[in-house]
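Following this line, the structures themselves.
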Structure P
Amino acid sequence: MNDITLRALADFPDQLESHFAAFAPEFTRWAPPSWDGVPSEPLTALEQLCHVRDIEIDGYQLRIRRTLAETHPTLASIDTEALVRERAYARDEPARVLAAFRAARARTLEMISGLSEEQLARTAVFEGYGPLTLRSLIHYLCSHDQQHLAGLQWLLGKAEASRLA
């Protein structure tokens, strides 16, 4: 795996925490009147944290394990809206979520650091993405991280604009 992607994955927990810390307390659970233009899922700042944590564990870690262990598995997409409801994201505590995410990301990095070229070339089919290699999947994880940083920046913009109303 290339160093730039591994570094981005390793740096993401600090970036996520910093982006979340930029929110005034009254905006961590706030939703704008419209989600038009949001570059990530339409989730509050706290829900973004919970989503990233759960997708890391229930999504990408499972997908990585399956791609390494199975022959050309089909990797399921995850219903974000269902997780938000089932796991009561709005009631979660940010510090607990961030700690769980940091631990999960460390486990993910352990899983993917040092993989051989043969392992990175293993194939799967990812619902909504199509055929891929394990290397592709790792890049999609990195892209997912960046989407959520963009979503948090977008939400910060909406929160600031709401102060004008």
Structure Q
Amino acid sequence: MSEDRGTVVLSFTGEHTLKVDGKGRMSIPADFRRVLEAGDPEWTPGLSPRLYLLYGNHLKDQLHGYTVSEFNALVDSINAMPRGSVNRKKLSRLIIGQSIKLDVDKDGRTVMPLKQRQKLGITDGELTFSGVGDHFEIWKADVFTEEVADGLDDWLDEQDAEFELLSLLDE
């Protein structure tokens, strides 16, 4: 989430490794729950926040979690595209058609359906939640390490000693 009329809106940040059990029960990181609450227009204290879980084939070995507001903004953007356009049809099928709404219970847990766990190659075990601003990624923990964490380390090792990461913002 970004700035909204001068007010800073919470965003998904950090990496968290948590367990999912054989029934698909998993905890949502506490920091992520605060963002989900802020991004759910129907949430009030005492109620559980909701999230949208995207699982389309375009996501390969990961799933994406969105707040209700961010997901609705995506849907609005897709619906604003010309009716009948090939890109609208593809985005509709991959984003809207391959997503599910999940409720987070009072203890901060949700149940990931078997189909989505199988997509990650996991029925139970460890998952890594990675915050990337307006959404978060869910990976099988060892796949995250191999494909993301190790890849970033390798990339950083390739940079010269004077490399300043934030200089990438100027590009």
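Every read-out reported here was derived from the displayed coordinates using simple, explicitly stated rules and does not represent laboratory data. Given the structure is predicted, the values throughout are model-derived calculations rather than measurements. Cβ atoms are built from the backbone, for glycine too; each structure is taken alone.
Before moving on, here are some points about what is shown:
- Among P, Q, which structure scores highest (criterion: FRET efficiency 1/(1 + (r/R0)^6) of positions 23 and 87 (r between Cβ atoms, R0 = 25 Å, to 0.05)): P
- When distance in nm of label points 7 Å out along Cα→Cβ at positions 15 and 31 is computed across structures P, Q, the figure 1.2 traces back to Q.
- Origin of the value 24.9, where mean count of other Cβ atoms within 10 Å over residues 47-54 was derived from one of P, Q: P
- Structure (P, Q) behind the derived value 37 of relative contact order in percent (Cα under 8 Å, 6 or more apart): P
- Structure responsible for 9.7, with mean projected area of the Cα convex hull in nm² calculated and labels P, Q on offer: P
- helix-only ellipticity at 222 nm (-39500 (n - 2.57) for each DSSP H run of 4 or more, over all residues; to 500) from the coordinates reads -7500; which among P, Q: Q
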